[in-house]
Structure I
Amino acid sequence: MANILRLILRVSGWLCRLLIRCICAAYYVVIYYCSELPKARRETDLQVIAGSPLGSGRWCIFAINQGRQISSNLLAFLACLRDTGYDIILVNNGRFPERSITVFLPHCHTIIAKPRGGRDFGGYKWATKHLAEMGCEIKQVIYCNDSIFIRPSALRLMLNRLNQMDDNYIGITETFDPSYHVQSWFFVISGNLFHNKGFGAFWREYRPFSYRLYCVKRGEIGISQYLTRRGITPRPLYSQAMIVELIFDGSLTQAVESILISLGPDEYNALDETVQQITFQQFPDQDVTRSFLKHYFIEKLNQSNTMNAANLVLLERTEFPFLKKDLVYRGRYFVTQIDDALSRWVGEDADHVEEIRAYIRTRGSLRRQYSPSAMLARIGVI
């Protein structure tokens with residue numbers, strides 16, 4: 001009887017989520033065709049402001065959603081790109097406050113304030129069209145957005161590495177769930193690919209709806225699948241195989257420590273007894289324990305967002321330059337886990353720790369929020 005009741009509750013919850021998602025999808029379709037798409041509004045709400053070009057042939061299309069407060073970490077992000085030779089097209093979701101334009105313009109080749117809507121892939125589409133129409137030399141294009149904080153010292157190293165690479169399609173991390181793709185908050189394409197007719201066709205066909213699940217499926221996953229079907233396979237700098245090898249390359253103790261770092265609140269509760277056995281008991285056959293942990297971690301990576309699952313491990317064990325902003329907000333980690341990772345930042349990286357901590361604490365966690373917007377965010381709609 002209890003099993004039947006649980007099944008009924010699970011099916012009822014799934015149907016409720018499906019209904020909410022359908023309603024939200026219909027809402028965003030109406031908003032797109034009635035408000036975001038009309039030509040009159042697109043022309044009225046568009047600003048294109050020229051900055052100072054570098055002429056390097058290396059470009060960065062940077063999508064942001066700028067409010068009144070200007071992030072020092074975002075300015076450091078732009079400075080790292082600029083210092084390593086990237087001309088930046090900064091595209092904002094909505095109009096820029098005048099003060100923001102004054103602050104950002106010295107870092108940028110062009111600032112575009114586009115009509116609100118479309119999220120980050122909407123910004124990518126606007127800026128891709130603008131760059132293609134400029135007729136400039138294009139050796140490489142970075143696509144990134146402001147959903148991440150950076151560790152400046154590590155980012156410079158990575159950008160210098162990218163400068164030496166000529167791969168057509170480079171990602172940072174790869175994810176297999178629900179379909180294989182590289183994540184869209186930072187990816188790189190070559191000039192040859194940018195001028196490819198297929199790449200241009202993807203952006204012409206893409207409709208920039210503001211519905212989050214659509215952006216993930218048709219944008220982030222869609223572009224990886226579109227290019228892969230045409231024989232253009234992404235090269236992730238931090239593949240899942242590399243992450244697994246990194247964790248299990250050392251001693252069993254180091255492997256356990258890395259896995260503990262990666263465990264979120266719900267996962268830790270589910271594995272509490274197993275973790276205690278591995279941590280506090282002496283196993284006669286450590287190879288068996290290592291195999292169990294390795295199998296668990298591989299399965300975990302394959303069933304989750306790689307960045308969410310491994311972000312803190314990568315910060316701990318490598319010169320990884322990124323920290324996702326929503327790790328605590330989405331209930332993936334506790335604040336104290338982020339604090340522990342940040343406590344090891346030194347030099348210029350340490351200058352950004354207080355801003356990052358303040359942002360995470362101010363935003364809070366969906367685990368403790370029950371407003372309508374929090375409920376929609378919890379099921380991935382917004």
Structure II
Amino acid sequence: MVIVASVAHFTNDVSVLLLPTVLPLVIEDFGLSYATAGLAVALLFLLESFSQIAAGYMADRVNKLVLLIAGLVILGMATLLVSLSANYIQLLIFQCLLGIGASFYHPIGYSLLSDTCEVRERGKALGLVSAAGDAAAPVAFLTSGLLAPAFGWRMIFVLWSCVVFIVAFTILFITGAQYRKREETYIIGKSARKTMLKLMPVMVIMLLAETSYLMISSFSTSFLTSLGVNIELANITVAVMMAMGILGEITSGFLIDRFGERITILGLYLLLVVTSAVTFLADKIPVLILTICIMGFPLLGVWPAFYSYIAKVTSESFMAFIYGTVLAVTWGGGSLTPYIGGVIADFFGLKLVYSVVAALSLVAIVITNFKFKI
């Protein structure tokens with residue numbers, strides 16, 4: 001199940017990231033402004049975020065494995081349709097469909113994994129599956145960077161739609177969709193409401209984590225180039241930061257199983273406070289590059305602890321719904337972060353973004369220390 005969830009996560013997240021990787025070519029093809037092009041990306045992420053509530057609700061009522069495969073099929077169809085877009089309106093419609101298809105994975109994949117893994121092994125499993133999803137970013141940019149100039153942006157979507165279909169039918173073939181649903185009756189009642197209340201502090205911390213990640217990932221390349229670093233080195237730095245994040249997720253999975261979610265979150269946020277503060281205060285390029293690279297470790301490494309805690313306090317009878325709701329609120333709430341960070345940078349400079357991340361991390365430490373309870 002770890003392999004199934006990892007491959008599905010990787011394929012899902014590559015498809016979601018395809019448009020940003022070829023955006024300059026799409027802008028040229030359709031004659032778009034940056035704002036209209038950005039809208040196509042934003043609609044996908046908004047629909048993916050908030051459709052997770054419905055996906056989680058359905059998953060707790062039917063066979064989760066079947067629904068996971070169905071989501072991949074919708075994702076593959078939407079990815080193929082994007083390649084056939086004749087105009088901007090069609091591109092928007094198909095991007096929306098792609099967002100709906102992508103919304104199936106996270107509530108279903110994480111709840112399915114939490115259902116089937118033993119508690120003492122759950123942290124490692126969630127860490128590996130989270131890392132598989134984040135490995136999608138460098139692969140998406142690499143394949144698009146190598147192939148799109150030669151074969152066009154549409155061929156990238158055709159290629160990955162084939163990969164999605166192959167993954168979906170391979171999962172169907174090797175598993176036979178034989179996941180057995182728990183026999184408890186699904187009720188969104190008092191128990192679910194109590195669980196949501198218990199998760200409120202965690203949701204706040206997750207929102208802070210999403211905000212910090214989007215700020216750092218959105219502006220680090222621009223920050224380094226504004227200091228005279230060439231764009232190639234700046235992008236390599238961000239790529240290394242993402243790779244460190246993948247290592248962070250795998251490492252935190254082992255830490256969760258040994259020390260628990262609370263200690264893991266506190267340690268990772270302390271590292272994020274230090275690295276973001278040093279980035280804000282330092283003026284030497286090598287120091288800045290080093291600290292930005294290290295930042296990826298806690299930025300992404302903290303997420304398996306959230307998923308593990310949600311699984312620990314949530315009944316299996318409504319776990320997918322809880323996952324979907326929590327992720328919709330936190331990811332949807334953080335979606336405006338790049339815009340807010342841009343406003344801060346316009347008025348006070350890009351460097352202040354890192355002090356904001358340090359401050360948000362301190363708030364997360366306080367909440368974790370005083371409100372995070374098993």
Structure III
Amino acid sequence: MSVKIIKIVIVLFLFVAIFGCGKKETKNASENKQSQSLTNSDAYKELEKINIGNDKITLQYQFKKGEKFSYKLTTFSSMDQSVQSDSLIKQKSNQTLIYEFDIIVLDIDNNNVADLGITVSSVNIDANINGKSYQYDSKAKNSKEDKMKFFEYETITNSQYHAKVNQKGEIIDVSSVSKMVDKLIAAQPPQSKKPITSEQKVMIANNIINSAIKPVTQLLFKEVSGKIIAKDSTWVKKYPSTIAVFQLDNNANYKVNDFVKLNNIKAVKVALNLVVKSSGQKQGTENGVSYNFEDPRITGDGIVFYNLENGRVLKSETSTKVEMNVQITSKDASQKLKKTTRKDISINKNIIELL
């Protein structure tokens with residue numbers, strides 16, 4: 001298994017933009033840690049509560065032209081796969097991935113959409129795949145071999161791009177990734193280099209934006225309702241996605257738990273809970289191979305602290321767990337039936353902190 005396989009890069013499923021993607025630790029310790037409900041965690045129960053009285057609070061993003069701020073995004077990911085056929089094959093991986101982002105507000109239009117200049121100032125990776133360790137630090141003096149292994153991160157680091165964010169925290173556009181495209185093209189081995197057309201550059205840019213930059217950026221800007229809120233206010237974000245043969249109806253439920261002080265800043269404490277309904281043809285046959293999927297088990301929860309005055313995230317912790325099971329029946333070279341059972345468990349946790 002190559003290191004690229006475990007580069008989950010946070011984009012496991014579409015709902016990662018709300019919840020997201022463990023430390024190098026044993027499987028049991030990681031699962032126990034991840035399975036604890038973040039919404040019921042004791043870690044934030046002792047925060048000082050504040051009284052907002054009869055104030056009408058509208059939670060929305062506010063930016064000021066020229067202001068600068070930075071975020072740290074830490075993702076802990078573990079994947080556990082077992083395949084039972086003639087023998088049992090197991091694969092395990094754990095990864096810690098840390099990004100740091102420097103952000104400047106370049107402009108604000110008449111609709112209060114902010115044009116942000118965003119730079120990934122550093123990336124740090126500590127991974128273990130089936131007992132083999134991999135490390136990467138973008139600020140270190142890396143060898144050519146390591147740069148090639150982690151060229152995706154070499155590409156996005158220290159290359160400013162633009163993101164337009166509305167008052168609900170939605171990323172409505174990402175652009176200006178030409179420097180990343182040039183770095184990606186330059187990273188290709190000399191023997192495989194061919195002239196790149198302008199159309200191909202556009203395709204590469206769109207792939208960088210949609211597969212990496214936009215999902216990662218959306219993690220920093222948790223969406224809000226944009227409506228007046230009070231304690232126990234709720235809102236729901238609904239969106240479809242797919243996994244294997246299933247169509248998923250994702251419902252991210254938000255609830256205002258309280259108004260508190262975090263790091264001496266007035267904040268809205270919001271709990272998140274993910275509810276997923278799946279549908280699809282679980283059984284079928286393709287090219288002589290029959291499959292039988294079990295319903296996926298998908299859970300997620302989290303907690304987010306929004307700055308009461310500007311709506312932006314002060315800190316958030318979100319976690320998801322996905323379990324997939326499938327039985328596959330096929331015929332071998334002697335036309336004898338062969339049954340294979342595969343089980344995949346992915347546990348992911350994101351921590352976002354305003355620096």
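A few remarks follow.
- Winner on Cα Rg over 2.2 N^0.38 Å, for residues 228-291 alone once structures I, II, III are ranked, highest first: III
- Structure (I, II, III) behind the derived value -3500 of helix-only ellipticity at 222 nm (-39500 (n - 2.57) for each DSSP H run of 4 or more, over all residues; to 500): III
- When distance in nm of label points 7 Å out along Cα→Cβ at positions 76 and 148 is computed for each of I, II, III, the one that comes out at 2.4 is II.
- Of the structures I, II, III, the one that 20.1, 61 was derived from, the read-out being Rg and Dmax of the Cα atoms in Å: II
- If distance in nm of label points 7 Å out along Cα→Cβ at positions 220 and 316 is computed and equals 3.8, the structure in I, II, III: II
- Structure (I, II, III) behind the derived value 14.1 of mean count of other Cβ atoms within 10 Å over residues 84-91: II
Where a number appears in this text, it was derived from the coordinates with a stated rule and is not lab data. For clarity, every value in this text was computed on a predicted model and none was experimentally measured. Cβ atoms are built from the backbone, for glycine too; each structure is taken alone.
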